[in-house]
Every structure is written in structure tokens, then in C-alpha cells.
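Throughout, read-outs are computed from the coordinates displayed, never taken from laboratory work. What you are looking at is a predicted structure, and each value in this text was computed from that prediction instead of being measured. Cβ atoms are built from the backbone, for glycine too; each structure is taken alone.
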Structure 1
Amino acid sequence: MTAEAIHPGIAPGSLDQPLAELAGISKAYPGVLANDAIDLVVEPGRIHALLGENGAGKSTLVKILYGLLSADSGTLRWQGADVTIDSPNTARRLGIAMVFQHFSLFDSLTVLENIALGMGVDADTDLATRIEDVSTRYGLPLDASRSVFELSVGERQRIEIVRCLLQDPKLLVMDEPTSVLTPAEVEQLFVTLRRLASEGVAILYISHKLEEIRVLCDTATILRSGRVVATASPADESAASLATLMMGENAPNGSSLAVSAPSSQGRSSLLRVNDLEVPASSSDAQSLSGITLSLVAGTITGIAGVAGNGQDELLAVLTGELTLSGLGKIRMGDTDVGELGVAQRRRLGLSAVPEERLGHGAVPNMSLSENAALTGFTRRGLARGGWLRTGAARHFAQEIIDRFDVRCDGPQSLAGSLSGGNLQKFVVGREVLQAPSVLVVSQPTWGVDAGAAAAIHAALRELANTGSAVLVISQDLDELMQLTDWLGALCAGRLSRFYPTASLDVQQVGLLMGGANALEGMESRA
């Protein structure tokens, strides 16, 4: 099928001209020049990568293209004509669609109802038929009658993509589309994107996974500090050379990304969970069954698994957001903590980094100083006599900013003003610098660049090397294989046995993620 057949509005020969042209785009925030005279040309039928460190200006640029932000200066051209894109509605009318990193779906509604809401049409049988046709054609199977809360993260992403495809886009913008997908789901997504490109659709692709960029994309524009610093053909580059283009001399080399795992023999268990049973708290929650877990001093333990298999519930139980009735299920050292809340467990030395950094890990409309005080007031002595020591909180926030290279306008910056990766560095740094005896981290490097990921990994390893126990819950198998000493998997609320990470390969981890409790012939730790 030709692009003209999909998009009747495309004139013959128009595929020979640029689809979108951004010329001299600049955008400033207080204290930050996010985009500095950026030029970008997007051609039809091409998969175009937009690369850069966290805070390089990628998100600001695509939000301008999609009408969520207005540029301070510069020109937008669409199929050769100057245009003003003042809202997402205007962008969609032109043929620009965007799949965001964080989905905008209503869990209690069906697939059909969510798509109808996003398109402003009736949720009728005609739309259901169109959903079935498009999802089948592009290998994105969806049951329009299912409720969103029943779906995996990969299936939820399909809703967002199908909703865009139903609007016949000429340009599809994708922001970190594979950050929470399984390897099989990533492979299927790439098949879909390549088919769309072959039909004339342009794809603007943002990702920090450089090997994916090399495999998928035709060309790449690299941003650094709000400026275009290079263009490249990803297939002709290595992941290391792309990282160098992104970060210059700050690019991590292989040795800086590697970690050295200490032995856990003879070390004490700092947190132990014994045969834990937790019923589902709602229809869209996952019950936990028979959870047994030991976090050993000086080691990093990893839990793999596809989203929705009980990771959120396990984090809530471990941190005290969800407390238990009855004794003996969760112990920190000699103390039973199952009935203790978050603050009490923090005083005992347990810290946590939740998956949702904005809203759960940090309050967007509070400053970094205030966010630092939210969890650090006890262990960092930021309160005295019931009063917050604002100077001490500001000093702690500045320490986090300096130590973890958080790009911001100082401790007074609002958390919501930071890029996703910089906020993640701040939240991780806030917890690590409290020197907890136990740290539980969910998705530690989701959506962060290679340099930030290396810094976070190094901080977690350094914390473990000082004698703390670290638990990493992640969907990124590469991260888990690289970072952890022991590795297991969570499937349908059941936790597998744990194995030395160095003894596992990806296929074996896949078996554990699929529900196998144990691997035949391999020695494990319960």
C-alpha cells in the first residue's frame, strides 16, 4: 500500500520534499535555554532518531512540534508551507501524532472507550471495527471490549499507537517507546514501525537505548545543551560513538559501566520476607503469594518481570505503604516491621525509590529543597523541635545536585521543572545519600541517558560496597544482568528462586519471568 493510498491528501511527488522543517527554534525557561536555534528536517518514510542527554532539549522540541509549547523564535514548515502549531488539535489536523512515554489512559474504561475519548468520536461498533482492522494490519492485536486495568504495559502502549494510526498520521512522534516493553514486544514494535515507514509515514523516535537506535533508525540528530551538535547515520556508528556524540568527553566507557559483584558468603540478611501472602486490594491489583526474599548486606538483588505482575504491590509491602496484620512476615534484622509504617521503617534504615518519580517520588510543585526534606528529615537531621531546618534542607538538596550532576537552576527549582532523567537522578541521590541499610529501587534508570544510568548504577554499587543491601526491581534485563549479584523474577504475584546473576543467561531469566519457580540443575538461593 502506498503512502498516497493511506493519506489521500498527499499530493503526488510530495514524498520528495521534507515533511516537517524546524528552522532556528529557540525556547527559554527561567535560567535555562532549552532549545537554542535548532534546525531539524524530517522526511517522509524515514525513521529519524532524536538523541541527547537528559535535559538536552529533546522533549521541549517535540512538544513545540506537537503544539504543547510555543517557541520563542523560529519557523515551522509543514510540507513546504509555514505553519503555526498552537495546540495538539492543530498538530493532529496536519497529520502529526504523538505517543508519550507516560500513557494517558483511564484504567476503568475499555479499550474502545479510551480510543473514542482520545479521538472525540462515539464509542460505537464502527469504531470497534476500525480498531480491529488497524490493530490486525499492523500486528498490534487489541480486544476493544477489554478494560485497560486488565492489560499489560505492552498492550496499553498498543492502545496509544492504534489511536494515533486511526487518525492517519503523516508523522508519528514516539518518546521512549520501549522503556517498559519486553524483548518480544520491542521486536514486534519495530516490525510495526518499519511497515509504517515503508508506507510513507515519518517517525521521529526518542530513545536512550543506543543499540535500538542503531538497529532501527535511518538517521539521527544529536542535541547537547539545547543545540544540534551532529547528525549521523546510526547504522554506521557504534553505541560508544553515538554516546560520544551525545556527551562529548563525559561519555561513559565500557569500564565505567561495568560493576564488580562482591561475594555474599557469610554476610548477614538485613531484610527477610517469609512466605508472604497479600490479597489483591482491588480489581486492578495483583495478589502476592508465597513471597520469600532475603536481602543480604553488601549485595544487590534483582527482580525481573513484566509490569503488572505484582511489582507495585511488593514495593508497597516492603516500604510500609501497605502494612500487614500478624507477625513474622517481614523483618529488618531482629525487628518485625510488618505492622510498621513508612516513617518507622525509614528510621530503622529502609529507603525506597518508586517507579513513578513525579507524584510518588517527588512532588512536582515543591522545590528540590522541600522534596529533599520529605524523606530526609530524620536521617539527615533536617528537622528540630518539630520545625524544618530550611538551611539544612537547602544544603542537602545542593549536595544531591552536585554529587549526581542534576541539571537544574539550584535547590529552589521546582521538581516539575526538571527533565525526567534529572529528576530521577535527584530522587535516587536523595535516598542514597541518606546511607540506608536497605534500599529498594523500582525502575532505577527508566528514561535516563547512558551517562545518568552509569552514575546511578555506580551509586547503587557504592552503597552496596559500604555494606547496605540493595533490591532493584526492573523490566530492563540488560540493567539487571549488568548490575545485580542475585537475580529472580516475579510472575503473577509469585517470586521465583534467586540465582547468581553471573550464572544466568537471558533465556533462563525469560523462563523465570514466564512463571518457572526454579531452573533445573542450577543451585539457587531461596
Structure 2
Amino acid sequence: MVDSRDGVVGPAALMILARLVNMAVGLVSIPILIHYLGGSGFAAWAIFLALGTGFSLLEIGTTTVVRFLVLPVAKSDWMEVRSLLGSVWLLLAMNFGIVLCILLWIAGSVADWLRLPHTAIFTASECICAIFIATAIRAFFQCGTHTLYAGQQFFQIAVISLVQPMLSNLAAMLTAWKSGRLDFTILSYWLTQLLVVGIVFFRYRHRCMPRFSYEAIRFSRLWEIWTYYSKTQLHQWAQFVNFQVDKFLIAGLVGLWAVAPYEVANRSVLALRSVPASGEGVFLPMAVKNSTSAEDAWKWYAESTRFAGYGVCVFMLAPLAVAPVFLYAWAGEMGYVGSGAFVALIIGAMANMLALPAATLIQTVGLPGLPARMAVLSILLNIPISLLLVTRWGLTGAAVGTGLVMVISASLLLYLVHRHFGRPLNATLRILANFWQPLLVCGILGGINYLLFSSWFATLEPGIRFARANRIYPGILALTLYALCVFSMLYVEISRGSLSPREFGFLTRLKKFKWLDRHFLRSEKR
């Protein structure tokens, strides 16, 4: 269980640390998969992963399940927990069963539109169906993880969050290295996913094995869960449209190979976004617990928004400052070509992250309709805008359309949430405006980085610009500049006394920086 003194920061740190390790593994996997699967093979891998992400939208997501499980888990009423999970399994069977019938009919046409290749084991359409079945099995087994979230057992969640994607990516890398085959790589990835969630499920089967009681099959309960799921899941649909649908448009309209540089940019943004998002994964159960009054709920929101702001600075702004050099060093030509898409997507992701506390706040009071409406708006705007821009500017145009829509929908969500709670929008704007100095630091270092890289890159012969030997030192430079940017922001925030005692305590516990402690005490005395 989480010590309440840690507030949002303590449990979130566990999730962030797990995600940091996986982000590093994910970054390593991209150039390996590109090298051993080839450009088109890697592009097909990206499309198949995107389809798996789309199929996962049929899951009764963590947000919905946790909301219904929090109270019975807190009371250790495991019979009620298992009955609720029985209802969840029935809804999962309905969702996946209906879509499977449709998929068997259209899988061939989808594979042709996306220009997906056949493999030695599967045809393209058979591979789509196999991924769908694996996603369905994973959805049923996820119930074990949901009960851990509901019980705020964030250490166990952090371990699972670390192990599941890390082992899957390692299995995919090893298989690609040894075989160079797309089909084996896909199989190893999904079998590893199922192994991890299966172990968790059976480890906690006493609390998560579904119980199909009368309450579990009662229509009113099923309708209540499905209605809440359909509203909250719209946010996940919006995320899918924002980060995955562009790949389908690019594959169909530009060509399969063009998906590869877009995927380099997209995976980078998703990896960076996932770090603060993992911390915000603890927000819902804590928000429910801390929303006993309107004042407490708003205090929680302000603290969470500051947390999101610092997450954006460290994991999005600072990487944006070094993006051109790092993408080039990391993925060569594909990173260089995808750098424009990265900039557009990371700006949209920053807006999306800053609006997550507001979306969580409105969900805690049982009003998921507002984020749902913003999600619908995002979906309705994104597809036509991206479709228009991809025909004009290719993969960069698709990213620009997605980034623009994310900024619009996040801004409108913030405005409507403040209006609902009768709070002035200036309250949040003042919190965000307080980050102007970290923003200035990133802007200065980013400008210097871009000018130096452009001047150096222009001196290289076209035939050797993307050779590995030329990318080693730029990669070291990018990591050095990133560390310099983060520590400069940290120094600025400490020097001007912007960190709260709780935030500062988190830093001192994280690294045991005694010099920080002494500096903070001097600031307090002044």
C-alpha cells in the first residue's frame, strides 16, 4: 500500500521508474528491429502493433474496472469483487465476439489496403486474426492487474509494468536478431505478453477469478458498467486515432515503407508520454479517495497539474530540445526523415498530458461525459484533417494534423472542466505559467543544438551521412545535452524556491541528494 504522506508523487514514482526502464528497452529495440527486419518489415511490424492497440480498445479498461472495484477491494469483499469481474468477463465476451465475426469478413480487405506482406506461417489476414485472438485472451487475464490497481498496490503494479513490456520487447529483439523473420517476431512478442498476464492472473486468482452469480449477470449492472466504459473508453479511442490511425493512412496513401520513419517518431513520443502517464495511472484511485469535498478535490487537482507539468518538462520538453540530433543518431535516415513528425506529435502529446488531471477530476464525480465529448471531437477532427494533410505533406502532414487536434481538444477540455466546477481558468494557467523558466532553458539549449547539428550535417557527404560511425558522437552529444537541460531546469526550480516541500522531499528520497536538502533549508530561511 502507498503511504499517504507521499501524496501523488510517491506512488507515481514507482510507475515512472518502471516505465523509464521500458522506455530505454523500447528505444534500443527500434534500430535492432529496423536492421534485422528491414525497412518494410519494420513498417509491417508497426502496422500489426497498431492493429493490436486498436483491438485492445474492446477491453473494459482499467479506468472503468477500477472505479467499480475500489470500494469492495477496500473492504476486502472478494465475493463482490469476483462478481463484478464476472460482469466484466461477460462484457468482454460480447465485445470480442461481435468484432471477431466482422473481422473474419473484412480481414483480407484490410490487409490489402495496408499493403501488408504474407509470411511463411501466416497470410496477412491470418496474422491480423491471430493478433486479435491474443489481444482477447490478454483482456480476460488483465483482471488480476485491475484488482491491484483498485487496491493501490502500486509496487506490484510497477513490477508488472516493468516486466510485461520489457520481456515482450526483449523477446521480439532476440527473435528478430536470430531469425530475421517477421512472423516469428510477432509470435514471440504476443506469447510473452500472454505469459506475464497469465502468471499474474493465476497468482491472484483467489481475488480475481470471475464469479458468475445472479448479480454478475444482472442487466442493470451490466448496463451500468458498459455505459461508463463506453464513455471513458472514448478517450482511449481518441488516443488510438491520434497515435495509430495515421499509420494506416500513410500505408494506404503513401506506401508501407513511409510508415517506418513515422513509427520512429511516433514510438518516441509514445515512449516519452508513457513515463508521466504511468505516474498519472495512480491518479484515479487516489482522486476517488481524496475527493471527499470540493476543496479537497481541487487541491488534489492543483497538485496533480504541477506533477504533470514537471513530467512534461523532463520527459517531453527536454527531449524536444535534443530531438533532431537524437533521432538522427538513434535511427539514422528514418530518424532524420521522421524528425518533423516528432515535433508535431510531441507538442500535441504535451497538451494532452497537461489536460489529464482535469479529465481524471471530472471522472471522479461520476461525469465521464465531458472527456467523452472531447474524445469524440478529437476523433471527428483528426481523421479528416490528417487525411487532408497526408495527401499534401506525407507523413509529416499526418503528424501536424494529429498534433493540432490534440492541442484543440485539450484546451477545450480544460476550459469546460473549470466552467463545470465554477473555477476560473486563470488558476490553472497560473500553475502552467510558472514553468516559463524551464521552458526558456529548453528553448535556448534546443536552439543551440539545432544550429550546431544543421551546420555539422551540411558538411557530410550524402553517401555517408547516415553511416553508424558518423552517428556515435552525435548520440553521445544528444544524451549529454539532455542531461544538461534536465539539471539546468532542476537548478532553476530549486534556486527560485518553486518546489513544494512534498516535491522536494521526493527528490531527496529519490537520490538522497543532501546538497539539495541543505539548499532547500537555506531557501526556507530566506
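To which of 1, 2 does the computed value 1.05 (Rg/Rh (Cα atoms, Kirkwood Rh), for residues 193-400 alone) belong?
It must be structure 1, since only it matches.
If we compute FRET efficiency 1/(1 + (r/R0)^6) of positions 217 and 441 (r between Cβ atoms, R0 = 25 Å, to 0.05) for structures 1, 2, which one ends up with the highest value?
Top value of FRET efficiency 1/(1 + (r/R0)^6) of positions 217 and 441 (r between Cβ atoms, R0 = 25 Å, to 0.05), among 1, 2, belongs to structure 1.
Comparing 1, 2, where is FRET efficiency 1/(1 + (r/R0)^6) of positions 145 and 425 (r between Cβ atoms, R0 = 41 Å, to 0.05) highest?
Top value of FRET efficiency 1/(1 + (r/R0)^6) of positions 145 and 425 (r between Cβ atoms, R0 = 41 Å, to 0.05) goes to structure 2.
To test your reading of the models, identify which of 1, 2 gives 75, 50, 44 for Cα extents along the principal axes in Å when calculated.
Of the options listed, only 1 reproduces it.
Using helix-only ellipticity at 222 nm (-39500 (n - 2.57) for each DSSP H run of 4 or more, over all residues; to 500) as the calculated read-out, with -9500 as its value, let me know the right label among 1, 2.
1
Going by relative contact order in percent (Cα under 8 Å, 6 or more apart), which of structures 1, 2 comes out largest?
2
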